[in-house]
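Some structures to go through are shown next.
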Structure I
Amino acid sequence: MLELKGLRVSVDGNEILKGIDLVINTGEVHAIMGPNGSGKSTLAYVLAGRSGYEVTGGRMIFQGDDLSELTPEQRAANGIFLAFQYPVEIPGVANATFLKEAMNAIRRQRGEDELDTMEFMKLLRLKTGNLGMSSEMLKRAVNVGFSGGEKKRNEILQMAILKPRLSILDETDSGLDIDALKIVSDGVNKLRSPDTSAVIITHYQRLLNHIVPDHVHVLAKGVIQKTGGKELAQELEKKGYAQYTEEAA
């Protein structure tokens, strides 16, 4: 599904990613762990097409397409979704309206018919019920006044509605208490399928107790230092990242 070959990325002239090689097959969940400043969020942003992140080397191939040639809108239409560490607030735009417009924008990009209001609301009620979300949240402005857990749950709802092929979760566990973490994790697990893949970016192993990855990668100093199974995350929890940052220095 996704193949990165020698990916190098700079921000404001500073090289952050220094040669990333990574293959994510359809149906797999990959966890990328590392200390602050290792390049984890940079990787998420460059895949989604955020401006200010310059690809200076290598390639990003998603389902046969070179991502560097696609706009963020085209990437979203092709099935890439980014859940932010700090979801943005959109005052004045009702949550349900935002979700409907986002979904129909993607359907237009794909040449599919848009859903009318009744069709969309039927789908939305189904998805909110699965996530244990109240209908009241749908009437509120996007993320305005939401708790940390509500914002993250709202992004999982977006995933459920948009049905991306590749979901990138950038520190989704940040700021969540135990109950909220479990709710969000359950939502992600319900969306796992043989046809979709996910990249989970996190500092800590605790999220991976709930969303068990197929592969774990240690990213430090802009390169992947080590790859393993879920036991690698457990090792990092005990020993930290010092050995990898020293090796990368």
Structure II
Amino acid sequence: MLKLTDLTASVGEAGEARTILNGLSLEVPAGEVHAIMGPNGAGKSTLSYVLTGKAGYEVSGGSAWLDGHDLLALDPEERAALGLFLSFQYPLEVPGVPVMTFVRAAMNAQRKARGEAEISAPDFIKMARDIGKELNLSADMLKRPLNVGFSGGEKKRLEIFQMRMLEPRFAILDETDSGLDIDALRIVAEGVNALRSPERGMLVITHYQRLLDYIVPDKVHVLSHGRVILTGGPELALRLEKEGYDGIEGAAA
């Protein structure tokens, strides 16, 4: 599904660019959930931005393929239409645009790009209400401008709402647990787990092991200085909790 080989990328203006990803390689097969862990500055968020095509990041080497498609050759909207989704660490506010309007426009834009029919208003409303109820998002919340006036936990639940509605082929969750209390963490994790399937892959980026108690990954990758230095099963996250990143980096060296 997702295959990254020797991916190298930098950020910044020419002459002042900093290399963040430094020959990163990993594979996430369909049906699996992989976790990326690492200290601040390791390149975790940069990886999500490079894969989704955020402006300002320059890829200077390596490759990134999703379902046989060269991601680096596609515009951001083409990557989205292909089924790539990013849940932001810091979701943006969109004043004046209601959640329902935003999500339906996104769904229909992707359907159009894939040559599919638009979702009907009744089907959309039913789907939105059902998923909103699971995520503890009221009908009134879904009518409000996207993320405007929402708490951190509500914004994260809205990110998962969008993911559930769009049903992506591959989802990247960038520190979705950031700022969540225990109840919100459980609700968000249940929303993520509801999308696990043999046809879908996920990459969960997190600092902490606690999220992985709820979203149990198939593999854990430790990122340091822009490359994967260690890969293991879910037990690797527990080892990180005990030894810290310094201990893991020292052992890997």
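No lab work stands behind these numbers, since they all come straight from the coordinates. Everything quoted here is computed from the prediction, not taken from an experiment. Cβ atoms are built from the backbone, for glycine too; each structure is taken alone.
Assorted remarks:
- Value 0.8, calculated as distance in nm of label points 7 Å out along Cα→Cβ at positions 169 and 233, assigned to which of I, II: I
- Entry that produces 2.2 once distance in nm of label points 7 Å out along Cα→Cβ at positions 41 and 105 is calculated, selected from I, II: I
- Mean count of other Cβ atoms within 10 Å over residues 73-80 from the coordinates reads 18.2; which among I, II: I
- FRET efficiency 1/(1 + (r/R0)^6) of positions 17 and 193 (r between Cβ atoms, R0 = 25 Å, to 0.05) - structure with the largest value, from I, II: I
- Label whose coordinates, when distance in nm of label points 7 Å out along Cα→Cβ at positions 33 and 153 is calculated, return 2.0 (choices I, II): II
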